[in-house]
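Please go over the structures that come below.
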Structure I
Amino acid sequence: MASLPGRDIIPDVLAHFGEPPVLNHYTNHLMKLSKHFLSVISSLFVFQGLTLVADERPNYAVTIPAGTVKPFMNGDRIAFLGDSITSGGNYHKFIFTYWVTRYPSIKISYFNKGIFSDFVTGGINRLDFDVLKEKPNKIVIDFGMNDSGASFRKDLYGIKDPDQSILDNRKKTVASFRKNIAQLLAILKEKQITPILVGATIYDETMVKEGENHLGANSGIQACIRELQDLSAKNGYELVDLNAPMLLANAVIQKADPKGSITSFDRVHPGVQGHWLMAYTFLKAQNVTPCVAKVSIDAATTKIASAENCEIRNLTCSENSVSFGYVPKSLPLPWNKEYRAASGIVPITEELNQELVQINGLKVGKYSLMIDDSNLGNYSAEELQQGVNLAVNLENPEQKQALKLDALIQDQAALQGKIRMLRQGDVSLSKRFLNGEREKIIAEKKEKLEEAKKANKSSIEIDRLTSYLTYIEQEEAIESRILEIQEQVYKENKPRQHMIKIEKALP
């Protein structure tokens, strides 16, 4: 199940399908990974993926119809509603990072509204308490892993030859998913909020691994996706299917390493490659541009052949050098460790991150490429004629600015993670919070913590209660800091003017 933190905080979920048989196994296993709950979340989404050359990557283009999700607009407030794949994951952070760097004049806000082990019904139940308080005008709906039963239903999946009664129960589960999604969509329509439907990620049935394997589970997810596709076709809802591209990626990974996966050890939660593939798929559905900026100059005639998404000023050329003022209108995507880990399977650089400098008419030889005081390296006249991508050069001042921006976005995501942990603990308490019983609830949690300590209960329960009480006391300050970071992000994401100089390299 999309990571289960403990029975006492998910009664609504358990009431829906009954307690999953894997509850204690996942709870104990995950909590042993780290003392702190947030560290556990982080560990779920780390995957040591392989690196492929470009022609070994799957052709995602055939599975991602462009334009099925509208581009974001200035002022959009986007809530990402889902289960643990949303709550503890990164795909929304990567989508936000793209929009912040590529379109610095378009100010959007994003909100992580995932809850571990959640279903569509849970999302409906916590709309007022957790989601609508952010005043979103768009909600990305990413459910299906748990609603289909793929993550935990042993009575539905993992059976070699399912009989007709099992097949009928699978259909009932899918029908329930459609009914609940339709109810959620009706609520959003009434509130004039635009839904963006997401076909859920895969349950990995093909990874070679000892232990439980819910054979047939991904077909249950795909059945739910077909319901979303039908709703989209009939009502014009925006839709992106994450399942198909992830199956393609997994096939490539497992051809090289049958024990590998774009999910983690539990066959459910995507690793960093998976989350970048989710973001990439979403962005391609928005039909976004790969171009950070593109400069093309003819050094022989001192002419600007083209300047895409940038301005060129004071161009001068000689036999051995070219120099010009460069004013880009975007920043490159930050080339951080997540990007590097994912780019072996996801074509981030080729299709999302191109900042090209192209110089024609240079004499044969090697040339140094400088931006301001930074030397980005030596390139041949032929390489410069083909075009040099500055986006992933760590000496590029634009990339340095993007990495500073990335640090803010990472901080924002971590703080949102703390709020998600609180809301995870509040799932069964939402009505009481709405009724103003906050202080009483805090007192009850403190009492439970003292009782747990006196009874020498497991460190898991003590750590969970301790973290909850720490974050609930800091909640106002955390939310205030998130707002500060959001404002700072849109101050720091503005591109600056630079001087580019290309001159014959010394022998």
Structure II
Amino acid sequence: MTSETFAIGVDIGGTNLRAARVAPSGEILQKEVTPGSRDPSRALALIEELIRKMNGTSAVAIGVGVPGRVNGWSGEVLSGGYLDLSGHDMKGNLARAFGRPVAIENDCGMALVAEARLGAAQGLSDVVMMTIGTGIGGAVMQSRQLVHGKQCAGQLGHLVVSVDGQPCRCGQRGCVETESSGSSLRRHLAEAGYDQNTMFEDVLRLATSGDRNALAVMHSWAAPLRAAIRTLSAAFDPEVVILGGGLGDAAARAQAFLPTLHSWYDVEVRIAVLGDDAGVIGSGLAAFDLASGQRGPSSEVGKRLLMVNGVPASGKSSLARAISVETGWPLLGLDTIKTPFLEVLENVDRSGNRLLGKASYKAIFSIIEESPEGATFVVDAWFGFQPLALLEEHINMARITRVAELWCRAPPEVLAGRYADRSSRRVAGHPGLSYVPELVELAKRAGPFRLGPVLDIDTTAPQDIDAVASWARRALAPAKR
């Protein structure tokens, strides 16, 4: 990428929406901030408007940090707090609106990406981050990759620190969010008799002077957070724990009022340094990761295509079915889509068959386009019946980032025999025996497209399906950083 390229980073905050042009270095080139909305439709419209302002021909991808639970593999928003975007296909809608890859991640995850690359955890590999605000967000990074678990690991605000504590909206009681968030600080202050205008700095000053009431508030607010931090240390053994968000610094200072407690799980706690810009920077960097095919948020980046290619009667369909069974990857084929139409439509001649083939070709990639990020497909097709440029256009449309190809071949006389044997069993519309001489000539000049690694397969020999599947897995595996 040249120095002129940029990614668009978006951070959805409780009060404001932020968007920025972010350079590959993480530098913010241009930024826009606008008041947000708690109405999902209005918020989505504002997000699109911000992206449109940041957009340009040199934009390579879009990253968005979303409050709430996000499926880190697919980018689907599962639930939200002050803004609930679940049920909205934000990722798909933005990709279609702007024609660029889109990375969606929990907002704390995006902030951690930024802090790990440029901020408080720069150069470290294993980091835990908690953002202290109205609620408590969290993210975990191991070996420089965000941890997602089955879907959305890292919901650190919902670590239970008091089994008989306050009820939480997640359905549990005593989550650290109910004890050590900004909202819970307000409750601790009220229970201690302070009026609603009392600020943390006021209580900090009193606690520093030894005021017992203020010290009790500090203990009530800070002790559950320390318990959560040590639990995280026991679970993940991070190099540091970062505290960010609007009250991250306050939460760290409150820890100083707790009695000393040494344990196996002491861990360094650092304050986030990138402030309100962490979200847009991390979102922009995650977008660059997605555009370059590296692992990052939604870390099974893009989609993968195993092209089972070869002229008609080359044995590709049988091989494609066997590979799909072996790997579990879904199988799409031209004939699978086209044949039902040939069975229903009447008087389809060869030109009509070819037209249906073109439509089926596009339908395959439209199906892949609608699939979640990280999906892998086996596609059985004679790709050469359409131009390479059209194939590349469809691959880009479907946001496929990795391609491998199985090239199926057999001697022309074998192809002719296979085609003749099956011609009587095919539905009307397919070329008949008169196509055999044309097929023989086609086989002499046909070859793979080579858009990625190619495995040449002689389909007249017995196939080791396990070995072929292993090759495909390696060929389509994400690049290691």
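Hey, distance in nm of label points 7 Å out along Cα→Cβ at positions 229 and 421 derived from one of I, II reads 7.2; which structure? It traces back to II.
Work out the source of 18 here, i.e. which of I, II gives that when relative contact order in percent (Cα under 8 Å, 6 or more apart) is computed.
Values: I: 18; II: 15.
It was calculated from structure I.
Taking Rg/Rh (Cα atoms, Kirkwood Rh) from the coordinates of each of I, II, which one would give 1.02? Traced to structure I.
Tell me which structure, out of I, II, gives 1.00 once FRET efficiency 1/(1 + (r/R0)^6) of positions 197 and 285 (r between Cβ atoms, R0 = 41 Å, to 0.05) is calculated. Structure of origin is I. When distance in nm of label points 7 Å out along Cα→Cβ at positions 245 and 405 is calculated for each of structures I, II, structure II comes out greatest. Structures I, II were shown, and distance in nm of label points 7 Å out along Cα→Cβ at positions 117 and 397 at 5.3 was computed from I. Here Rg and Dmax of the Cα atoms in Å, for residues 205-348 alone was derived from just one of the structures I, II, and that gives 28.8, 93; the source is II. In this comparison of I, II, the computed figure 4.8 for distance in nm of label points 7 Å out along Cα→Cβ at positions 149 and 461 is attributed to II.
Laboratory data are not the source of any read-out in this text; all were calculated from the coordinates shown. If you're wondering where the values come from, they're calculated on a predicted model, not measured in any experiment. Cβ atoms are built from the backbone, for glycine too; each structure is taken alone.
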